[in-house]
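What follows is a set of structures for review.
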Structure P
Amino acid sequence: MTPEEFVRQLEADRTLAVVRAPSIPDAAELCQALADGGIRSVELTFTIPDVLTHVKRAAETAARHGAAVGVGTVLTADQARAAIDAGAQFLVTPGLRPEVAAVAAAAGIPFSLGAMTPTEVAQALDLGSAAVKIFPARQLGPVYLKDLQGPYPGIRLLPSGGIDASNARSYLDAGAAAVCCGTSVVPPAAVAAGDWADITARATAFTGVLK
């Protein structure tokens with residue numbers, strides 16, 4: 001997946017699912033459940049036990065479920081290399097991580113760096129972030145995204161943190177390229193239990209408010 005393809009998919013679906021769970025019974029089934037609900041970008045975070053095994057499983061079955069699987073909460077160059085070796089198609093960081101950006105760029109893998117201030121946003125862009133993750137978005141709200149587009153016209157912003165069906169549309173209306181969805185769509189308990197029907201229903205309901 002190229003950076004351009006990553007951005008196109010985000011802008012088409014308007015969302016990326018961030019998964020944090022104590023376990024995943026089958027990452028392929030998780031990706032299928034989300035894709036069936038209209039979410040084709042799935043971020044498995046490094047906080048998930050044995051995450052790289054799950055990434056490999058999801059990557060090997062991508063032709064079946066059609067989701068792009070990336071790794072989030074990437075903090076080091078070693079983690080970035082391990083994620084890419086496991087088959088990650090994109091990387092996401094919670095803050096500015098130049099060493100992660102360097103590894104991803106060298107491998108031709110799209111990445112989204114976390115930022116909060118205008119200075120951090122500029123640094124993320126300089127490092128080649130395909131979309132800039134605004135985290136934690138709940139602290140400043142949708143209006144902050146609109147303000148950022150003054151000095152950074154055309155920037156692709158990906159707000160994360162505290163976003164659910166009740167407020168997601170407001171972030172998109174403020175200019176976000178897409179929004180991250182988390183526990184409201186992929187509750188850790190539902191993931192661990194393998195309740196794929198529930199996750200598909202949640203994803204369908206969430207994407208329905210984004211159109």
Structure Q
Amino acid sequence: MCYRTKLNSKIASLEKSLDARFIEPDKYYPQDEINAFSFSETPVITDENPGEINMFHWGLIPFWAKDDGIKKMTLNSKIETAAEKPAFRNSVNNRCLVIADGYYEWQWKDPKGNEKQKFLIQPVNQEIFAFAGIYSSWKNPHTGENYYSYSILTTEANELMSEIHNNKKRMPVVLNRTDHSKWLHCEDLKTFAFPYEVDLEATEVG
């Protein structure tokens with residue numbers, strides 16, 4: 001799965017790389033490690049506004065939710081089943097690019113995961129890249145506030161990630177830069193499931 005990402009590139013570099021502009025640049029700050037379970041706002045580009053970079057919360061809350069408790073279970077969604085799951089099926093055509101410049105995964109060194117090795121994963125030829133994401137707008141029934149949130153799609157692990165994420169054998173869907181538009185224009189989810197992949201490299205951390 002994908003619960004720790006990295007994004008410490010400067011605003012100017014992000015805007016140039018993605019040909020888009022931050023709507024609320026004051027909300028963005030570089031981070032060497034973003035913990036999904038902080039449910040923080042991170043930069044995304046949506047299908048509705050591909051020239052804009054917005055800040056959405058990690059952890060998708062479907063429009064029908066009575067409260068935000070579901071978000072801890074919707075940080076990731078399996079691309080193979082997203083269209084069938086109640087939490088995601090209304091959002092599978094709400095596409096977004098979740099911006100990053102790396103993500104982290106842990107390799108289990110023993111069957112129970114008591115000893116682990118942390119790796120930083122990055123695409124070979126993309127300093128700044130995007131995960132395939134889906135998003136939702138939820139209105140908080142108590143405050144009336146609109147809350148925008150997303151989930152990162154995952155797929156079967158490729159050869160490299162099978163060796164690293166050896167307990168679950170899953171990986172996030174990292175998009176080729178040339179496929180950003182296809183993703184945002186709702187090309188079939190199956191197109192982006194493994195064996196779709198981007199060349200990745202892994203660096204031991206710590």
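Calculating FRET efficiency 1/(1 + (r/R0)^6) of positions 60 and 172 (r between Cβ atoms, R0 = 30 Å, to 0.05) for structures P, Q picks out Q as the one with the greatest value. Where is mean count of other Cβ atoms within 10 Å over residues 36-43 largest, in which of P, Q? Going through P, Q one by one, mean count of other Cβ atoms within 10 Å over residues 36-43 is largest in P.
Given a value of -2000 for helix-only ellipticity at 222 nm (-39500 (n - 2.57) for each DSSP H run of 4 or more, over all residues; to 500), calculated from one of P, Q, which structure does it belong to?
Label of the originating structure: Q.
Supply the structure label, taken from P, Q, corresponding to FRET efficiency 1/(1 + (r/R0)^6) of positions 20 and 84 (r between Cβ atoms, R0 = 35 Å, to 0.05) with the calculated value 0.95. Matching structure: P.
Here, each number is a calculation from the coordinates, and none is a lab measurement. Being a predicted model, the structure only gives us computed values, none of them experimental. Cβ atoms are built from the backbone, for glycine too; each structure is taken alone.
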